[in-house]
Structures are given as structure tokens and as C-alpha cells.
Structure P
Amino acid sequence: MSLIERQKPIAEQVHDILRGRIVQREYAVDQRLPSEEALSIELNVSRATIRTALATLAAEGLVTRRQGDGTYINKHVIEINTRFEGIWEFTQLIENSGRKPVIQVLSDQLRPAKPHEADALGLPHHALVLALERLFLADSTPVIYSINVLPQAIIQKPYAPEALNLPILRFLDQYCGQQYAYAVADISASIADEMLNHILQVGVGKPLLRFDEVFYNYEGTPLVCAVNHYDDKMLRLRVLRG
């Protein structure tokens with residue numbers, strides 16, 4: 001009996017079937033999916049329909065497409081137990097609060113990757129990275145202290161100092177030729193020490209939120225690892241969970 005019905009677009013139904021199999025672990029984590037031809041035969045649809053459904057799954061971060069090697073379950077996403085749709089782009093978050101976002105570059109340097117950065121980015125230890133230390137302000141109030149680290153090897157063209165004031169996704173697009181697909185974030189509580197107090201002006205011992213993130217492209221290649229300290233009392237974080 002065919003799994004495909006006619007009440008809604010076929011590509012959407014194929015997407016739902018494959019997504020269900022992935023979420024229910026019918027395919028093993030990091031396993032290659034059946035070929036487009038095999039899926040088209042099984043589901044009795046065209047290969048173009050399969051390709052459209054797989055592209056949607058890739059945009060959601062559930063699979064990665066490896067050129068010449070097929071489509072794989074994305075272990076970075078399927079193994080996490082909570083999923084928030086979309087990305088928190090800090091300047092947009094500040095704008096949505098009715099304030100003007102300002103990015104201050106506190107420091108930028110090319111340096112060898114620290115061991116945990118190299119591991120997160122899949123780099124050899126001591127590979128060169130660009131480390132950006134920045135402060136996000138809402139109007140004139142500091143709200144987010146952010147450290148972004150990206151491989152020097154992905155930077156494709158020279159950039160002026162003012163380019164470092166761009167949101168990181170725009171920098172990746174304009175100067176690295178890289179398209180963001182998804183991020184995996186660990187969210188934890190932290191306490192302001194003297195350094196964070198000096199930067200965020202919140203008081204030593206003030207509770208903060210800490211986001212440890214890794215950004216990936218559509219092939220599942222890590223692009224940026226980030227540590228963000230966030231004063232949620234000044235800028236409330238509201239999340240819609242599906």
C-alpha cells in the first residue's frame with residue numbers, strides 16, 4: 001500500500017515520512033540515507049520530489065548533503081533533546097525590544113586555536129582562528145558579551161576593520177562565502193565575575209545566561225564556535241516552542 005496520499009503536496013508528505021523516520025531513529029545517527037532512486041521507488045514518487053524533501057530536511061538541519069557521497073543523518077542535531085526553531089540574532093533581538101543595537105569590537109586577533117575551540121571546529125590543534133571579542137549594546141546599555149571564533153582558512157577575502165562590526169552571519173556570508181544552516185547551543189547559568197562585571201556593568205555575583213554555540217553550514221561543517229554571556233534582566237529572552 002502506498003504511503004503517499006493526495007490531500008496535501010507530495011513533497012511535503014515525503015518530507016513528513018522521512019522526518020518521522022529520522023526522529024523515531026529508524027535510521028541510525030550519522031547513517032547514510034537510502035539513495036534518491038531507492039526512496040523514489042519505495043515511495044512511488046519522482047526523484048525530483050525526493051530531492052525537494054531532502055533539501056527541506058537539510059534546511060532544518062536534520063540531514064547533511066555530502067557531495068558525491070549521499071545524504072546523512074545529522075548527529076549534531078538529532079542527539080540534542082530540546083529544539084528551538086530559528087536563531088537568536090542579537091541585533092534583531094535588540095531591535096525587537098524597541099532599542100537601537102550597537103556592536104563594539106573589544107578585540108580581534110588571529111591566533112592558534114585553543115584545544116576546545118579546535119575540537120568544536122574540527123580543526124587541527126593550533127590551527128589559526130580569528131577570535132572576535134564583542135559587546136552588544138541596547139541603546140547605550142551593555143547586554144551581551146560575545147566571543148566568536150572562526151577558522152582563518154574559511155575567510156576568503158580581506159576585510160576592513162569596520163566589517164568586524166557586522167552580525168556574524170553577515171560576516172560569514174560576505175567574507176567567507178558561507179551560508180549558515182543551524183546552530184547547536186548549550187544554555188547554562190553563570191555568575192558575573194570581576195571581568196564580566198567590568199564589561200557588562202552588572203555587579204559581581206549577578207546571575208547571567210551563558211550560551212555556548214557552534215554554527216554549521218548545510219554540509220554540517222562547523223563555521224563558528226561562540227560563548228555569549230547575556231544579561232536577561234536587561235533584555236528579556238522569550239522563546240516560542242513548537
Structure Q
Amino acid sequence: MPTPPFAMSALSAPGASREIRITMSAETASTLQQSGYSLYGLKAIETPVLDAEPLVWYRIQTYSTTTILKWAEEYQAYVRLQGAAGSVKVDAYTSYDIALGQVLEVLQAAGTGVVRTGGEPDAISIVNQTTTPFASGLAMRGTGESTPAFFCEIPLHGGAMNVVKPLAQVLLFFSSARIAEGVEIMSTSGPGILIDFGAEAQRAVAFDINAGWSWSQATWGEAVPTGTAVAPLLVVGPP
């Protein structure tokens with residue numbers, strides 16, 4: 001896979017709290033709202049699987065002159081089955097709380113299984129002990145009764161194992177497109193920024209409706225032009 005513009009080696013520490021503070025002028029905030037723009041977030045991973053895909057992690061339509069995005073690095077592994085019943089499309093999944101170094105072992109054709117220890121350190125593994133093919137991936141654990149926030153998806157063939165390391169990098173972009181959360185996208189549809197947290201818990205950036213993103217040109221940030229393919233940025237092969 002292509003390498004990103006800077007080294008993406010930092011892992012997302014389990015349970016760590018991350019925060020992005022976004023500032024903008026009142027004019028920019030008003031224009032974004034009136035024009036129906038959403039703020040999209042996607043998350044980076046490391047995996048040897050070449051056809052892994054990033055998904056829309058979140059879509060936000062609530063923002064102002066100061067907007068703070070905050071989350072905990074608490075993961076779930078999921079297995080998804082898709083099909084159809086007449087005119088009805090069926091999308092069924094099961095998800096499990098999981099930590100780095102653990103393995104989701106899929107034991108039934110329904111995609112159900114158990115979480116156990118013994119996986120690769122600093123990674124999450126999903127093992128298919130059936131002959132049924134699935135889609136699989138990682139999500140951020142939902143709060144309360146909310147559903148998990150899927151952020152990557154990888155084919156899981158019968159008898160196969162996927163190994164994924166969540167990375168401490170996030171792609172943000174504003175767009176007037178209507179893209180649902182948990183959906184694969186091929187490229188950005190608005191000006192973006194790739195943020196590398198490294199060992200830090202917080203980053204601060206600014207956005208202008210005409211000038212785009214700014215971050216004092218620190219090495220942890222990289223401008224992402226509209227139309228940039230997201231997979232080469234967010235799906236990184238092992239070193």
C-alpha cells in the first residue's frame with residue numbers, strides 16, 4: 001500500500017481519551033450551517049490485508065466557532081452478514097467489546113463467537129473458524145445504548161484471520177455530500193486534514209470556508225485536498 005505523508009507508527013492506546021479542538025470564525029460557521037455542510041471523521045489502521053477499507057466513523061452537523069471532538073479509544077470487533085429477502089436488503093452484524101492483544105473467534109455461521117486472549121500485542125485479531133465468508137472490522141464502542149461506530153471493514157474468508165492495529169491518526173473533512181456513518185468512501189469530497197496524535201491526547205486546528213485548514217504547519221498535520229483517495233492515507237501496511 002502507498003505510504004502516508006508522515007510515519008504512522010503510533011497506536012491508539014486502549015481507553016485513552018483523545019480530543020480535537022476546532023476553531024472558526026462566525027462567518028465560516030454560519031456559511032457551513034446554511035450550506036448544509038457536515039464534518040466527517042475517519043480513522044487510520046495498520047493491517048497486512050490489501051483490500052481493507054476505511055468507513056465513515058462519524059458525521060457531525062453540530063458545530064460552532066469552537067467545536068470540541070472528544071472520544072475514548074475503546075474498541076469493538078464486529079462481523080457482518082449481508083443479504084436480501086425479496087425487496088428488503090438485510091444487513092446483520094454482531095459486535096464484541098475487545099482490547100488490544102485479544103482475539104474475536106467466530107464460531108458460528110451467524111457470526112457469533114467469543115473473545116479470548118492470545119492475539120498479537122498492540123493489535124486486534126478476528127479469526128473465522130467457519131466456512132462462511134463475512135465482512136469484519138473494528139468499531140469504537142458506543143456510549144450507553146448507542147450502536148458501535150464502525151471505522152474499517154475487511155473481508156473475512158472461511159478459516160481466515162484478520163489482524164488490525166488501530167492507529168492514532170484521524171482524517172477530518174467538511175463536505176456538503178450526504179454520506180452515512182459506517183459507509184465506505186473512496187475519496188474526500190471536501191478539504192481535509194490528516195491529524196497524527198502521536199503520544200499526545202489533544203490537537204488544535206482551525207478552519208476557514210475559503211482558506212481551508214490551518215494548524216501552524218506543525219509536523220503532525222497534513223492538508224488533504226478534495227478528491228484525495230482515502231484508503232492510501234488510512235490503511236497502512238506493516239513496516
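General observations
- In terms of FRET efficiency 1/(1 + (r/R0)^6) of positions 44 and 180 (r between Cβ atoms, R0 = 30 Å, to 0.05), the structure with the greatest value among P, Q is Q.
- Origin of the value -1500, where helix-only ellipticity at 222 nm (-39500 (n - 2.57) for each DSSP H run of 4 or more, over all residues; to 500) was derived from one of P, Q: Q
- Answer label among P, Q for the case where Rg/Rh (Cα atoms, Kirkwood Rh), for residues 20-115 alone, calculated from the coordinates, equals 1.15: P
- Mean count of other Cβ atoms within 10 Å over residues 60-67 derived as 13.1 - corresponding label from P, Q: Q
- Relative contact order in percent (Cα under 8 Å, 6 or more apart) derived as 16 - corresponding label from P, Q: P
- Given 18.4 for mean count of other Cβ atoms within 10 Å over residues 132-139, calculated: source structure among P, Q: P
- Among P, Q, structure where Cα Rg over 2.2 N^0.38 Å as derived comes to 1.02: Q
Every number in this text was worked out from the coordinates using simple rules, so none of it is lab data. As the structure is a computational prediction, the values presented were derived from the model and not from experiment. Cβ atoms are built from the backbone, for glycine too; each structure is taken alone.
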